[in-house]
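Take a look at these structures.
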Structure I
Amino acid sequence: MLEKIEMIVFDIDGTLTDGKLIRDNEGNTLKHFYAKDGFAIGQWLRLGKKVGIITGKESRIVADRAKELGIVDLIQGSKNKAKDLEQFLKKYSYTSEQIAYMGDDINDLGILAKVGFSSCPRDAAPEVLTMVDFVAAHDGGQGAARDVLEYIMKERGMWKEVIEYYRKEENRS
């Protein structure tokens, strides 16, 4: 199952963030993203794989974070995530078996049932926890995305390539 995965798609709130929405005095919404999740996403992309985001809300901060990470496949304001996934399948000529998805709440149940590999953060809704292929060791926005990406890459033998890349002196920071 994991050897077929070419793209991972994430929900945002409760998955790539901790789900907390902070509003400033001007009405702007702030979200917390976790650097280690971003690092793992960058490695997956560097290895030639795809990353997408499908989220029910619309937010400039999400678009900015996606751009910062090099994620070009972003759908905001989704009313039906399973249906919206079709855009990515069509764009890349993928089947649903080639997609991994991480979501945390009951509005993710449809897409989680549709993909080849389903996952969730440790603090996901009980209905999600009982149906996914992989439950992360961390909560949403605190390493859950890193958990699933590292798991997939290790199972496929790709993590060794990540480690070797950073062992080379010219790639160390």
Structure II
Amino acid sequence: MTAPTDPSLSFRSRTEQPRATSDGLGPLLVATGDVTGGEFGLFEVDITPDGRAGAHYHTGFTESFYVLEGSVALTLGDEVVIAGSGDFAFVPRHGVHGFANASEDEPARMLILFTPGVAREEYFRELIELHVNDPDPTPEQIDAVAARHDQVNLRDRDGFLAPGS
């Protein structure tokens, strides 16, 4: 018996994995939904010492986090955990979450997995473009971008940008 051939098999070397924007900004797009047949998206994110994503949730996809380097404060519901290299967290649809670099002076790096493979890179591209065009966008502008990409920001939640804010 011969093995079936699958035309959807793919390989992307590190040099073929683009950043979210053509000028090299944003997360490294390891595997987008168009590469995985819509099964998942996998991004590598560098988090500066002041980097963070406030509390939010998604209705149409799950999100998982795997810390590669540094320490990341993960908001998971009402709990904040400090995750280090090798630590993992899963967030189901509607799960409130956020993250911040837990260090004041060291960068952190993590993988973010989205299932199914929604075009999450479009959120990052649009958010980066907003900040490039207006270095100090309003919360309403940021939330409008988020809403277009299945992200509900919870600005009225205590500690929206905590820890570290």
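Derivation of every value follows stated rules applied to the coordinates shown; laboratory data play no part. These numbers come from a predicted model, not from an experiment. Cβ atoms are built from the backbone, for glycine too; each structure is taken alone.
The figures follow:
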{"read-out": "If helix-only ellipticity at 222 nm (-39500 (n - 2.57) for each DSSP H run of 4 or more, over all residues; to 500) is computed and equals -10500, the structure in I, II", "value": "I"}
{"read-out": "Label whose coordinates, when Kirkwood radius over Cα pairs in Å, for residues 18-113 alone is calculated, return 13.7 (choices I, II)", "value": "II"}
{"read-out": "Entry that produces 0.20 once FRET efficiency 1/(1 + (r/R0)^6) of positions 10 and 98 (r between Cβ atoms, R0 = 25 Å, to 0.05) is calculated, selected from I, II", "value": "II"}
{"read-out": "Answer label among I, II for the case where Cα extents along the principal axes in Å, for residues 34-81 alone, calculated from the coordinates, equals 31, 18, 14", "value": "I"}
{"read-out": "For 1.12 (Cα Rg over 2.2 N^0.38 Å, for residues 58-137 alone, calculated) the corresponding structure among I, II", "value": "I"}
